[in-house]
1. Matching task: -20000 is the computed value of helix-only ellipticity at 222 nm (-39500 (n - 2.57) for each DSSP H run of 4 or more, over all residues; to 500). Pick the structure from I, II.
2. A value of 0.00 was derived for FRET efficiency 1/(1 + (r/R0)^6) of positions 95 and 167 (r between Cβ atoms, R0 = 25 Å, to 0.05); which structure in I, II was it taken from?
3. Quick check: 21 is what I get for relative contact order in percent (Cα under 8 Å, 6 or more apart), calculated from one of I, II. Which structure matches?
4. I have 22.2, 71 for Rg and Dmax of the Cα atoms in Å, calculated from one of the structures I, II. Which structure is it?
5. By the measure FRET efficiency 1/(1 + (r/R0)^6) of positions 79 and 143 (r between Cβ atoms, R0 = 35 Å, to 0.05), tell me the structure among I, II with the highest figure.
6. Work out which structure the value 4, 13, 10, 13, 10, 8, 9, 8, 6, 6, 5, 4, 3, 1, 0 belongs to, where P(r) over Cα pairs in 5 Å bins from 0, in percent, for residues 87-150 alone was derived from one of I, II.
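What follows draws every value from the coordinates through simple rules; no lab data is involved. On a predicted model such as this, the values are computed, not experimentally measured, just so you know. Cβ atoms are built from the backbone, for glycine too; each structure is taken alone.
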Structure I
Amino acid sequence: MDIKKIISDGSNSMKKAVEWTQNEFSSLHTGKASPQMVENIQVHIESYGMTQRLKDMAAITTPDARSIVVQPFDKAVMEDIRKAIQAANVGINPVPQGNFLRCPVPELSGERRQEMVKVAHRMAEEGRVRLRNSRRDALEIAKKGNKDKVVTDDDLKRIEKEIQTHTDNWSKEIDKALKAKETDLTGN
């Protein structure tokens, strides 16, 4: 059993947990327009009788910091898109303008900002749980190797120490990302 591979796989799994958390943070509305705010909204298309993600059926751009422009590939589904964005409850009210929808992004109230900070904290905790699960999985592999006499007791201790070091480092990355998102949300 390759000790370096156990540690490397564990660290890679932890890195994915951090990337997942950062990706979740990008979906939080900070008062600045961002395509991630609407791109994963599910749109039910009446005429086709199917549901698709918005980014699969429209070009989404941000011409300025206060608005998102959604230009459907098929103009016939514009009303379905408008309804889906309103129903998604992301605080955006799309306005049809010719062959596209302009979605003005409203300024966040102080109360809404605090709610978003709480959501960010929940997302960070989910990321930490994923980190701990990765640590547990790596340690279980190492302990199984030790039980099967493939990993020595000294190597097991070294693996445990290195895995914990990686866990601590990746946890600090989540904390940094959370701090940055809090600053972004509160403006402090």
Structure II
Amino acid sequence: MARRQPRGMETRERILDAALAEFSDRGYAAVSIDEIAEAAGVTKGAVYYWFADKHDLGRDLQHALYDRLTALALAALDPEGDAVTNMRRAFQVYLDELGSLGRAKFFLRDAWTIPELDEGGRQDQRDAAGLVRGTLAAAMARGEIVTLDPDALAHVLLGAWAEATIHVLTTGERGPTVAVVEHFIESLRTRVHQGVR
């Protein structure tokens, strides 16, 4: 993660933008800090001012992209809507935005296979599990979804979301993926709420 505060943030953003372009075009493993610095028009020292190494830069980049996707998905939620409808809506917005990331999709696809970046992604998923767990527990208390262990359900849902993301990134097949995830999410709806959408 970034080590410094706002001073020079435009340099940091240039470095991240250049790294994303290089990683997306040539693959993460093929790119060096020297090449990122050159592409950003900064010195190698400037890169190390903001990032401990290439993996630190990659984790920050991955985290920023997923934060953006997550924020947009959360913004799509309807405070008056039921949990299942909101989960479906959030997933749709997430995948729509994922499709609009352009070259960043290639970096995100590859990031899943890079052990040095995997821990950052796992930490983001652990953080999300707490939020999802609370949402699910509240929906269970309102009788909107079937009563299951909210911790286990949160992890399974996030695992399905992650696998769906990987599938879309690697195949480009959004429609079938959405259908499967929506069917899974709909299966959580209680009989009382089955007509709600």
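1. Details: I: -20000; II: -24000.
Checking each candidate, the match is I.
2. Label of the source structure: I.
3. Values: I: 29; II: 21.
For relative contact order in percent (Cα under 8 Å, 6 or more apart), the value 21 is produced by structure II.
4. Numbers: I: 22.2, 71; II: 19.0, 62.
This figure was derived from I.
5. On the way: I: 0.05; II: 1.00.
Structure II gives the largest value of FRET efficiency 1/(1 + (r/R0)^6) of positions 79 and 143 (r between Cβ atoms, R0 = 35 Å, to 0.05) among I, II.
6. Details: I: 4, 13, 10, 13, 10, 8, 9, 8, 6, 6, 5, 4, 3, 1, 0; II: 4, 15, 14, 19, 20, 13, 10, 6, 1.
Of the structures listed, the value fits I.
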